Structure I
Amino acid sequence: YISLVILVLSLSLYTFVGFVMYAVYHKCDPVKSGRVRNHNQLMPLFVTDMLSSAPGAVGLLVACVASAALSTMSSIQNAMAAVWLEDFIRPIYRKIYNMEISDFKGKLVAQIIAIVFGILVIGVALSAEYLGSTLVTLQVRIGGIAGGPITGLF
């Protein structure tokens, strides 16, 4: 239930920021006027417009967002590497070699898996500009594709 409270607070904050952005830009759409190329760039434009009078504020906010994103991605990559190692690699190794994988080999495989996931994430991030949709829409689509079969399974 704690995550539900946090989710509601987060969504309320995002909605409030969206209302504020609408209030600021309702007479002049930054995408149509050419200030930004797509809707994914509206939030950085808004932050720059609002905080440009405070020296260093935009840089501090960018550093905070980058730090949070890197921390989250690191945790996700390590968790995915551990899941793949325990749920896929260890059973396959056990079936093929009739023995457990050593800790050293397991650690090496987990690191390689984390690197592969990192490369995939970088590829998705670099291609996001050319996917023709907002990142939120893509996230919902991918979540639906992945979540549908999982929901049906349970």
Structure II
Amino acid sequence: MFGKNNIKFGVSYRYRHIIKKKEIDWFCGKLINLHIAVLPFGRGADPNIWSYLENTPKGVTIHIIDDGIDTGPILMQRHVDIDVWHDTLSSSYDKLSRVMEFLFINNCKNILNGKIEAEPQNNKEGSFHYSMEKEAYSHLWAEKGWETPVSDLIGKAIQPGS
């Protein structure tokens, strides 16, 4: 059984469940999330899809997990160039994953040793989505699935006048 004194560090990557405060507290601030979005944009589920639907920045973030959803202080971020005319949902996700993994592997010692200072997020900015919200747009990728060109999604969720 896990206990507060047994855990030194934790990493969440591609974990699609909310971690409860009790479990977060076991890590004493050393539980991080590797999130495929440029926070504060793309909080919650399916950030790659939402970055196209809302035409927000594309990239990755490593942040400390707090009791909010993707609201913890940011350790590091990288913007990622996506070719909107050639990339698909699948290829863009693969690019983001490669950048995320490279960023983490090359910085994990400094993160673990506390050599990277976390910056608080502005939680009044950005976006947040639950997984079920994407269903309203699923017709956009119904035919080609993950091979849908990202250009087919750009700005489709932006409300007129925003």
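Readers should treat all values here as calculations from the given coordinates under stated rules, not as data from a laboratory. Just so we're clear, the structure is a prediction, and the values are computed from it rather than from any experiment. Cβ atoms are built from the backbone, for glycine too; each structure is taken alone.
If helix-only ellipticity at 222 nm (-39500 (n - 2.57) for each DSSP H run of 4 or more, over all residues; to 500) is calculated from each of I, II, which structure is the one that comes out at -25500? The read-out was computed on structure I. For the set I, II, ranking by percent of Cα pairs over 24 Å apart places I highest.
The greatest value of relative contact order in percent (Cα under 8 Å, 6 or more apart) among structures I, II is that of II. Once mean count of other Cβ atoms within 10 Å over residues 87-94 is computed for every structure in I, II, the highest value turns out to be that of II.
When distance in nm of label points 7 Å out along Cα→Cβ at positions 103 and 127 is calculated for each of I, II, the greatest value falls to I. Which of I, II yields 2.5 for distance in nm of label points 7 Å out along Cα→Cβ at positions 15 and 79, as computed? That value comes from structure I.
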